[in-house]
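In what follows, structures are represented as structure tokens.
Bear in mind these aren't lab numbers, they're just calculated from the coordinates by the rules spelled out. These numbers come from a predicted model, not from an experiment. Cβ atoms are built from the backbone, for glycine too; each structure is taken alone.
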Structure P
Amino acid sequence: MKEVVIASVARTPIGSFLGTLSKIPAPKLGATAIKGALDKINLKPELVDEVYMGNVVSAGLGQAPARQAAMFAGIPDTTPCTTINKVCSSGMKSVMLGAQAIALGDADIVVAGGMENMSMIPHYQHARSGSKFGPVTLEDGMQKDGLVDAYGKVAMGVCADECATEYSFSREDQDNFAVESYNRSAKAWKEGKFNEEVIPVEIPQRKGEPIIFNEDEEYKNVKMEKISTLRPAFTKEGTVTAANASTINDG
């Protein structure tokens with residue numbers, strides 16, 4: 001089998017829920033990262049043999065989000081593109097599939113990654129056959145297709161609480177981990193550790209020049225002193241909170 005190497009990596013800054021990136025569709029964010037990765041090594045887009053892009057909730061994005069991202073990045077429409085949904089492992093699975101394609105000789109150059117704008121996930125209204133009488137209930141697409149188990153009908157946070165109990169992770173353990181994670185992020189940004197991997201995103205404005213968004217947003221928004229005071233978010237006696245759980249983000 002052929003040897004597989006990662007020649008270039010790039011990502012957008014990570015935006016907070018309903019934050020700076022909230023109006024930029026996932027394929028546009030994906031395109032920014034793809035173009036950034038290609039530009040770093042001066043690789044012509046037409047040399048890409050295949051594209052795999054992970055995306056969990058595609059509702060409202062239009063057909064074939066991976067192809068959209070590829071074409072927005074300048075990759076020709078003749079290049080095969082596949083959107084991967086393996087929930088939180090979608091981007092990782094895309095990289096695995098890309099590596100397999102190269103190793104087996106099916107491709108020489110593959111773009112692989114993931115993209116999501118959780119802020120733009122729509123609410124659903126089941127009105128195909130009309131509403132006969134009374135109020136209409138909306139269903140949150142983020143919960144339905146992203147954060148709730150399709151079989152047990154429980155939130156991912158409930159499963160996290162169960163795992164914390166099974167493996168004896170205390171509330172204090174999780175809060176301390178969250179604080180340390182935010183501190184590490186702040187330190188890394190201060191020291192310029194992310195400068196090479198992050199590709200700025202242009203945010204169009206109604207008037208004037210676009211805003212250049214070039215730094216992760218969440219670590220600057222967190223209030224450290226509040227982390228230990230929050231109530232459990234998912235179960236009454238749980239230890240997972242809105243602060244120590246993974247956040248809802250765009251990027």
Structure Q
Amino acid sequence: MAFQPRVIKQNRGSSGEGIWIIKLKEGNYCASYGERSCEDGEKLLLMEANDNHEEEHTVAEFIEFCVNGRTSKSGEWTSKGVGKYLEGGKEAGGQLVDQRFCPRIVEGELRYNLVGDALVGIIHKKPKEGGISAVGGTGSVYTYYGPEEPLFAALTNNFLKKDLQHVMPSLELADEPLPLWWTTDFINSSPPGTKPEDEKWIVGEFNCSCVGISRCLAAYCKDDTPTAGWDDITEEDKAEAKRYGDLMGEKALGILSKK
């Protein structure tokens with residue numbers, strides 16, 4: 001944290017809850033990693049990804065909130081969450097991920113939707129102006145592309161042909177099949193102007209525990225759309241959702257046939 005802005009996210013959250021983009025309020029980052037550590041009293045500027053709201057807390061208050069939730073030592077929080085991200089230990093999903101903050105997230109991230117090893121679509125998710133989170137419901141703009149979109153050909157080719165085979169082994173799940181419905185979110189970490197074939201994309205997260213079908217977002221009931229339903233989805237999006245479901249069935253049958 002003393003070296004560069006970070007992203008701290010809870011392992012079992014969804015829709016951006018418990019994902020914090022954190023910066024030093026004074027901006028006094030050290031020149032090289034490990035040169036210094038943050039003091040408990042240093043002020044942090046935090047933005048939560050579920051709604052882009054901002055808070056200010058000391059290092060000690062943030063750690064207390066992560067471990068014990070709202071206490072006399074954690075200060076006043078406006079987050080909808082309750083903290084306690086480590087509660088229950090690893091077995092209960094009580095873990096935190098600490099990762100580099102990629103500033104080009106303001107340009108959006110690419111979500112690759114996959115059924116097993118088959119890429120079925122790409123979504124460019126751009127945060128609303130002034131925001132950092134591209135989570136649905138925060139004003140972010142979604143643009144849909146097919147799996148063979150030329151704009152992302154270099155990334156797609158590298159991911160599917162070079163990297164995909166290493167995903168499960170790297171998680172110590174080499175004997176398990178890829179999930180039937182899962183996503184990979186990519187953020188561009190290269191300097192602006194880098195040639196597409198030379199760009200480096202960093203995985204922000206893999207998700208297979210609570211993955212929605214973005215094509216069906218029109219049926220999502222919210223405060224401003226309490227009566228939303230299946231009929232609010234366009235025929236094109238219904239057809240795509242059905243294609244995903246059919247492919248999931250085919251992949252599941254293939255997995256079961258091998259046992």
Structure R
Amino acid sequence: MRKYKAIVFDMDDTLGHFEEIAIFTTGLKKGLGNKVNEEYLFKVFDLFPKFFRPGIIDTLKYIKKQKKKDRLIKVIIYTNNMGPHNWTVFIKRYLERKVGGKIFDHIISGYKPGTKINKRTTHYKTVPDILKCTGLNKQTRFLFVDDQRHPRMMHEKVTYMKIYPYNYGIKFKELVDRYMDSKLINIIPKNERETFKFFILNYLSAGLIGYNYKVSKTEISKKDLEEDIKLRKYVKDFLKNKDTRRKKKTRTNRRKTKKY
């Protein structure tokens with residue numbers, strides 16, 4: 001049986017902090033309609049790189065490089081985000097664009113009973129659900145990276161990194177000004193730009209469901225930078241062991257005990 005190694009990332013506050021940019025891109029879609037496609041939104045995200053955890057792109061590039069050497073390394077996004085599944089897919093595709101190619105093998109999005117989005121059986125994050133949703137076998141070892149504590153992921157096959165939650169925001173006026181000062185505004189006729197700016201500022205002040213959202217943290221902290229170093233060490237240590245390589249079978253009479 002193949003011994004896979006899977007690195008499992010939570011999304012929100014682990015890969016990045018996406019609350020403000022999610023509200024903003026939804027506003028763009030409402031205000032500009034069909035003019036806003038995926039490639040355009042990628043360019044919008046490029047204006048705000050700090051919404052992603054410091055160093056995460058470099059860490060993913062490192063993992064991608066290791067995956068080329070070892071096909072038994074897998075990378076998974078496992079999120080409890082209850083938004084549309086295509087939002088998680090978009091984050092995945094943007095990150096893959098930044099690292100220069102496919103890196104994520106599976107997305108496990110929020111548990112939604114009665115849908116066919118995934119095979120999750122519970123809101124809890126669990127090893128059996130990862131295996132069920134991905135088809136990986138019970139010999140798989142995991143590096144689980146999440147800013148929350150998930151007791152059911154405490155398992156002999158799991159190296160658990162409880163990463164410090166990444167929280168970064170941009171005040172909505174600054175966010176809009178940066179967008180309006182970019183070349184991306186060229187899709188809006190000049191005589192309509194002030195009207196659009198008025199619309200988007202009002203939309204952001206109301207939020208997605210009519211609440212007033214307040215930005216709490218607008219600077220990258222020393223702790224955020226320390227967590228980048230810590231994450232990279234976890235990843236390198238986890239992948240350093242070469243037991244995912246396919247080895248010649250040797251005869252043995254010893255029976256291994258499974259603890260699943």
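Some observations on this one:
- Per Cα Rg over 2.2 N^0.38 Å, for residues 67-202 alone, the highest-valued of structures P, Q, R: P
- Structure (P, Q, R) behind the derived value 0.7 of distance in nm of label points 7 Å out along Cα→Cβ at positions 75 and 235: R
- At a computed 0.8 (distance in nm of label points 7 Å out along Cα→Cβ at positions 43 and 187), which of P, Q, R: R
- Source structure (of P, Q, R) for helix-only ellipticity at 222 nm (-39500 (n - 2.57) for each DSSP H run of 4 or more, over all residues; to 500), computed value -12500: R
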